[in-house]
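Nothing in this text is a laboratory measurement; each read-out follows from the coordinates by a stated rule. All of these numbers come straight from a predicted model, not from anything done at the bench. Cβ atoms are built from the backbone, for glycine too; each structure is taken alone.
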Structure 1
């Protein structure tokens, strides 16, 4: 059975709209709208990796404030064992398919009463942030043996928005994560690139169609219908 690689961002984009998935992950078109934000985030993660290796850090002028906010955000966790920029991979099977689930945790902290997943956000709040953290918690739940944590240890997630220091926390019990596995399994089973039909099918969100916030709006036949001023949210 062939194994197909799958990340959270691929699954998220597929559920937002199959055409969005095709543009970004099959045709590999640049994310025009969020390129600068992505480059800033990638640079920050490079600095974090260098710091974890004991290197001296001199952030560029446009990252000085974010870097200082990162250092302040790290202070409460430096006394605990942790993994920084920890890449993960595990196999997950749905009917007729084998998936290689992969990604990276910004920071894993072994607290006395839980495993904490921290995600550093350099941009603004996104409507899919909560779902992303559910995904990360579920991945850690699947990786308990590799992470050397007990079967009954709660898993906690925390988004830290470095622009303003705002945080978003959730604590997951193992029984909750088993339910999330059922949900993710259903979503993953719907995604089969071998049978992909290039048909725009934008899902709705609170204020309208996904087209209104899609970076490929102006080149997509369906998106052109929504070519007007959009709410300022990141996909």
Structure 2
């Protein structure tokens, strides 16, 4: 989520294998021809079809019948943080959920059925082996969370209520980094919010069962697009 809306993890190796599929280069379409944004999408698809889909039938043919992804990925809706691009994931490799600040709420069949249904389907039907929650640098959702003040009216209808899921992370960061600048607290919160989401995942009965059986693994991640770094850690 873009920070424009609002005025210490242990690194390890990247878990995904490099993909053989590379996204098409940005289309060189003059600005004056971009009035109709839909045409940009159509042109993008045609380039993808010619450069990838038509050239790799061995990849796409099996996907016509079923999917069997190894990963479930939680990532931010931020346009700069597409996990398929940054992690080189091929079609069929990852079942993805993207939302503001990569939040995973605790188990609640009424309030969070949308996220819950995605987790349930990924674990119980698709049998994913790894669930990854990825935070990122300069996240506007994290800035929103850290900026929340009790008693002040919300600026948006939904954003503030959603990012409050990361409240325990905010409390910890403000206690552990009380003398740090707002920016440094945001950087710490980007990772600590991931840890809260990982703990929330354990409140889902089917996730807990998978962890106990050893058929499921949880991984935290952080993508820093400022420095071009990606790190992962175990919860």
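Can you tell which of 1, 2 yields 1.00 when FRET efficiency 1/(1 + (r/R0)^6) of positions 75 and 203 (r between Cβ atoms, R0 = 41 Å, to 0.05) is derived from it?
2
Out of 1, 2, choose the structure whose coordinates give Rg and Dmax of the Cα atoms in Å equal to 19.1, 57 when calculated.
Corresponding structure: 2.
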